[in-house]
Structure formats: C-alpha cells, structure tokens
Structure I
Amino acid sequence: MKSDELNMMLIKKFPNLIDLYHKEVEWQEGDKTGSHIVYGDVFTPYIKECISNKSIKELRAIFEYIEFLLSKKDLYIDDVITFSVIECISCQFQENQSIIDMLGTRTKKCLMSFI
C-alpha cells in the first residue's frame with residue numbers, strides 16, 4: 001500500500017483528525033507524506049490522549065482499526081503500525097493494563113515484542 005492510501009484510510013476512519021492531518025502534511029508532501037510521519041505525529045498522540053482520557057468507545061474503534069490494518073498483511077502497513085504506533089504507545093499499556101483486553105490478536109502479538 002502507498003502512503004497516500006494509508007493516510008486517507010486514517011482520515012476516513014477518524015475524520016476528527018483531519019485538521020491535525022492537514023496541519024502536519026501541508027508543509028511536507030501533502031497526502032503523499034510518509035505514513036510513518038502521519039501515523040506517528042497525528043494518530044499516535046491521539047491514541048495517547050484517548051488512553052489518558054479513558055475514552056473507551058474511541059479506544060475500541062482505534063484498536064479495531066489497527067487490527068483491521070494488521071489483517072491486511074501488508075509489509076508497509078505492518079511497519080507503520082508496529083514502529084510508528086504500537087512501539088510509541090507500548091509504555092501506555094504497561095500503565096493501563098486493562099486496555100490490553102481491547103486489542104485484537106494481531107495487535108497483541110505486535111505489542112508483546114515491546115513490553
């Protein structure tokens with residue numbers, strides 16, 4: 001999958017991130033900005049915020065989306081999710097063990113390499 005496709009999937013699933021997304025990509029390559037940057041600088045902070053705020057409904061949607069992406073078995077997606085999302089939030093799971101129950105099988109497997 002290409003960066004622009006993966007980036008658009010994020011915005012389609014989480015339209016509330018569109019302003020942050022545009023702010024991040026407007027000074028870079030627009031929609032073609034690498035997904036590591038977009039997911040690391042837009043999606044990951046959003047996940048951390050949802051964890052801090054205990055936004056259970058939104059966290060379920062986030063982890064369902066991550067599991068969906070990992071089910072695609074695309075090397076680029078796996079790399080982006082593993083290193084720009086899961087690795088960056090792995091300490092959040094150690095502090096909030098209860099959210100591990102929200103993770104799908106693929107996401108848990110990915111997380112276990114970091115905790």
Structure II
Amino acid sequence: MDRLFESELRVMEPLWDEGELSAGTLAKKLAASCGWNRNTTYTVIKKLVDKGAIERREPGFMCRALISRGEVQRRETEGLITRFFGGSKAQFLSAFLSEELTGEEAEELRALVEKLR
C-alpha cells in the first residue's frame with residue numbers, strides 16, 4: 001500500500017477510534033475538527049478506497065478501516081528508518097536516544113529489549 005498522507009490520516013483517525021462510520025458522519029467530524037467541507041472529505045475517502053486503506057459500502061456509504069493504526073505506524077517508521085538511517089534500526093535508536101531519557105523511559109526501553117531477545 002502507498003504511504004498515507006496527513007489528510008488521509010485525518011480520515012483514518014475516527015475510523016480507528018470508533019470503527020465503522022458513514023461518510024456523512026466522517027464529513028461532520030472533519031468539518032468540526034479541521035474545517036473541511038463535505039466534498040473534501042469524500043475526495044479523501046475515495047483516495048483511501050483506491051489505496052485499499054478503507055472499505056466503503058452501501059447502504060449508507062459506510063466506511064471502515066482495512067488497515068490498523070499499528071500497521072500504518074510500523075510502515076511509517078520503517079520508511080523513516082530506511083530514508084534517514086539506511087535501514088539501520090540501531091542507528092535510528094542511537095539518534096533518537098541522543099536526548100536524555102527519564103528513568104521511566106529507560107526502564108520501558110530496557111524491558112522492551114529484553115522482551116525482544
């Protein structure tokens with residue numbers, strides 16, 4: 001699947017949070033949260049359908065996510081690591097962790113590394 005743009009992520013968020021919604025409900029939510037008109041929302045929905053990220057079906061022009069938030073996060077992170085760190089997760093973590101961590105953050109990372117071993 002192609003990368004999702006910021007506008008597409010705005011449509012995905014309510015679907016991830018609430019599940020299946022009508023296109024009309026999505027349009028109302030996006031009008032309230034970012035000032036979009038109905039046509040803008042419907043255009044972005046069509047792009048997401050074409051990408052295979054959401055399914056739209058009748059009756060009621062119902063939309064539901066076909067890809068999870070976690071999958072999008074994983075793909076975006078992999079893309080970032082590939083583009084900026086030559087695919088090296090170690091280089092990414094080194095750069096990311098160059099800032100000081102709190103004790104709690106360090107413990108969370110230690111536990112994660114131990115779990116992955």
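For the reader, a short list of remarks on this structure follows.
- Here the criterion is Kirkwood radius over Cα pairs in Å, and among I, II the highest value is seen for II.
- For FRET efficiency 1/(1 + (r/R0)^6) of positions 8 and 96 (r between Cβ atoms, R0 = 30 Å, to 0.05) computed as 0.75, the structure of I, II it came from: II
- Parent structure of the calculated result 3.0, given that distance in nm of label points 7 Å out along Cα→Cβ at positions 32 and 80 is the read-out and I, II the choices: II
- Test item: FRET efficiency 1/(1 + (r/R0)^6) of positions 56 and 72 (r between Cβ atoms, R0 = 30 Å, to 0.05) calculated as 0.95, pick one of I, II: II
- Of the structures I, II, the one that -21000 was derived from, the read-out being helix-only ellipticity at 222 nm (-39500 (n - 2.57) for each DSSP H run of 4 or more, over all residues; to 500): II
- Read-out FRET efficiency 1/(1 + (r/R0)^6) of positions 40 and 88 (r between Cβ atoms, R0 = 30 Å, to 0.05), computed value 1.00, structure in I, II: I
- Here relative contact order in percent (Cα under 8 Å, 6 or more apart) was derived from just one of the structures I, II, and that gives 27; the source is I.
- Per distance in nm of label points 7 Å out along Cα→Cβ at positions 64 and 104, the highest-valued of structures I, II: II
- Ranking I, II by distance in nm of label points 7 Å out along Cα→Cβ at positions 24 and 48, the structure that comes out highest: II
Readers should treat all values here as calculations from the given coordinates under stated rules, not as data from a laboratory. Values in this document were obtained by computation on a predicted structure and should not be read as measured data. Cβ atoms are built from the backbone, for glycine too; each structure is taken alone.
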